[in-house]
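The data blocks that follow each hold one structure.
A short reminder: the numbers here are calculations on the coordinates, not readings from a lab. Because the structure is a prediction, the values reported are computed rather than measured. Cβ atoms are built from the backbone, for glycine too; each structure is taken alone.
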Structure P
Amino acid sequence: MLDLLVRNATLPDGRTGMSIAVQGGRIAEVTAGLDAPAAQALDAGGMLVAPHFVDPHFHMDATLSYGLPRVNQSGTLLEGIALWGELKPLLTAEALIERALAYCDWAVAKGLLAIRSHVDTSDPSLLPVQALLEVKRRVAPYLDLQLVAFPQDGVLRSPGGVQNLKRALDMGVDVVGGIPHFERTMADGAASVKLLCELAAERGLPVDMHCDESDDPHSRHIETLAFEAQRLGLHGRVTGSHCTSMHSMDNYYVSKLLPLIAEAQVSVIANPLINITLQGRHDTYPKRRGMTRVPELMAAGVNVAFGHDCVMDPWYGMGSGDMLEVAHMGLHVAQMTSQAGIRQCFDAVTTNAARILGLKGYGLEAGCDASFVMLHARDPVEAIRLRATRLKVFRKGQLVAQAAPAQSTLHLAGRPGDTAFMPGRA
């Protein structure tokens, strides 16, 4: 007998009437119209069943700290960095853990079961690192949390930056991070990329670097990152996050840059909610959008994903852990409103992001983990349009969250009192 059988599901690739058979926490079979005995049977009613959402870029050590010790009045990146500097001396492990666990609850409810979070290594105490390692341990039964050693103040710019980052890796942090555009000079930024990539190669670790989070068209650390990935044989293990300066670069230079990124198999993460909010602040009109060149990168064969980046922290006072909201903003900013473009934005918060994290057993095929979400929508396009309700969320075959279908009952003159609008209804 199967543990779980989901019938009459629509899959992201458009197949309908599909059955997903689950045994021992894994998908045993995906086929049309399967009817077999199961301990739990579920009729999806034609709704979309997709692999769980993945956030490849987040800052969990700062999440839900909005208003501490004060609100970012300007809403700018630089005030956010300054505000984080004010908050760090006030942090306690207990409060940080509590906020992070609360956010993980939000994430699971939204079908978000894997997160890569950057954690600040600038302070010698490494308190955020210790706290998030504890959070990672606690949430392991229901959420994959991957940590990036992130020298927020610059690995060369801050005293002891290199040693602090190495200590974080020794403690069990998974990924080498960096922020070259925040070093004191362009040369120091390039030197930091070289140093950190060599460290990752030496330790056999992935790299995920905040790269060129700037409106400056001459901030070109993504080129250095691609070069170092190629030189050190780190193909497929390196990610450039943000890369917003690419929005401002001239087309000739980008035509040279894109093949370099693709050849080195460097992935790129855009963060639509934050990039559109923080970039272009020095512009009057016309005002730049700021987000990197997502469709062009994809067309060049680069793996591109979308991250949430921030939720209610010094940099961004909004957000809810909803990766469909991220995809929704991404398709608007990148003008990816074709049917194919919208589906690519759905991939950017699912399969593409999972590839960056190197998640094993991810997907909707036999042998994959039975970790998926049933959405109150009939296809990825409708899911993004409606930011669809997560009707059921399964982690390795176990139900971890559910929600009632979104429904509004109308009370209108001349209309039946029980008339209802239900998102997802054809």
Structure Q
Amino acid sequence: MEPLAYRMKPTTLDDFYGQEEIVGKDKLLYRLIKADKLTSAIFWGPPGCGKTSLARIIANTTKHKFESINATQAGVSDIKKVVEDAQNIFLNPTGKAILFIDEIHRFNKLQQDALLPYVEKGTIILIGATTENPYFTVNKALISRSTIFKFKELDKENILKILKKTILDKTNGLGNYNLDIKEGVLEYLAEISNGDVRGALNSLELAVITTDMDKSGKIIIDLDVIKECIMQKKVVYDKSDDSHYDIISAFIKSMRGSDPDATLHYLARMLEGGEDPMFIARRIVIQASEDVGAANNEALLVAVAAMQAVHQIGMPEAKIILAHAAVEVAMSPKSNASYLGINAAIEDVKNIDIGKVPMHIRNATVSGMEQFGYAEGYKYPHNFEGGYVEQQYLPDTLKDKVYYNPKKWEKNYEKRKNK
């Protein structure tokens, strides 16, 4: 059986969720598909936003021959075969074919050039799908003969609609399972998917097929189950030597706690235990940013210089340099504002709708991108008194968010307070 995400792909425009700005009723792409008058197009957008699904709808509605290839596997010979079949009047009375090329950005220049004459003549109506900026990755000649449709990540509401439809669908979805999906699970999955409906459906399917039924015959899906089924990158450390990590932990906490005596004690234990001096130096550099930060920027300079010196000099003299840097960090005023700020920002990136980069601070480095609003309205700070001007940099969904809260003794405190 095909994966759930494949089975739930829409087959008609009425079943297609999202992208209302380009495929909503009476929009250009909607009218072209309905009238079967589609011209060459590039679908540009992130994974799981509906590019391939829309191509599948076109395949189901067009009278033209429809062919689909993936750029990671196809070559010039595949293009020629599509052209030959399209021009065979017995097999294809229209004399035209719609060619959908997934990941078209992976086609090299030779492969893209091979398409050009057939696109120009109209033998091939090209639909290219790409997650990368086509203005950088697709032949300019093909760009000029195609309409660029920019797809957006699906919003939470659309993904939630698809998930709810899936659990009720007895033909292609999960409607034949006796499911007990707890309150908030689908909402969480829609939120955490970051606009990728394919990922959301894959996680839901994995949760259902790997969860045993309870005594009443129900498959219970709660937040703990769904979190287990969401693929996340994890960093794994070797913790086989408890003493090693106990002592480095005590060393770090002593520097953070502004206790130079304990700092030197644990430094001595590590050095006498044969710890790698560069490992210690790296930890001091990290603490200079994590626990001291902008409260004393010189601590980071001392720590980095110490790391370089330890590398060049080595033991036993390196113990003097390490002690110097460790005491500098221990005796410095402390601020973890930068550390807390980046952690809070990362949590938002992982767990909530973080919105889009505002159009006025995006680059329009290639001619043609301006039509999508890139760089429009950007204020260049150096053109204003003091090199500063008020304008929005955060996405709309986070425009009032504060990540950096400096301590009163940080150099940035007054500037931030008066912002």
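Structures P, Q were compared on FRET efficiency 1/(1 + (r/R0)^6) of positions 177 and 305 (r between Cβ atoms, R0 = 41 Å, to 0.05), and the highest value belongs to P.
I have 127 for volume of the Cα convex hull per residue in Å³, for residues 81-328 alone, calculated from one of the structures P, Q. Which structure is it?
Of the options listed, only P reproduces it.
When FRET efficiency 1/(1 + (r/R0)^6) of positions 1 and 217 (r between Cβ atoms, R0 = 35 Å, to 0.05) is computed for each of P, Q, the one that comes out at 0.95 is Q. Across the set P, Q, volume of the Cα convex hull per residue in Å³, for residues 225-280 alone reaches its highest value in structure Q.
Can you tell which of P, Q yields 5.5 when distance in nm of label points 7 Å out along Cα→Cβ at positions 113 and 185 is derived from it? Source structure: Q. Which structure, out of P, Q, was mean count of other Cβ atoms within 10 Å over residues 201-208 calculated from, if the result is 22.0? Source structure: Q. Once relative contact order in percent (Cα under 8 Å, 6 or more apart) is computed for every structure in P, Q, the highest value turns out to be that of P. Kindly point out which one of P, Q the value 65, 49, 45 was derived from, the read-out being Cα extents along the principal axes in Å. Structure of origin is P. Out of P, Q, which structure matches -10000 when helix-only ellipticity at 222 nm (-39500 (n - 2.57) for each DSSP H run of 4 or more, over all residues; to 500) is calculated? It was calculated from structure P.
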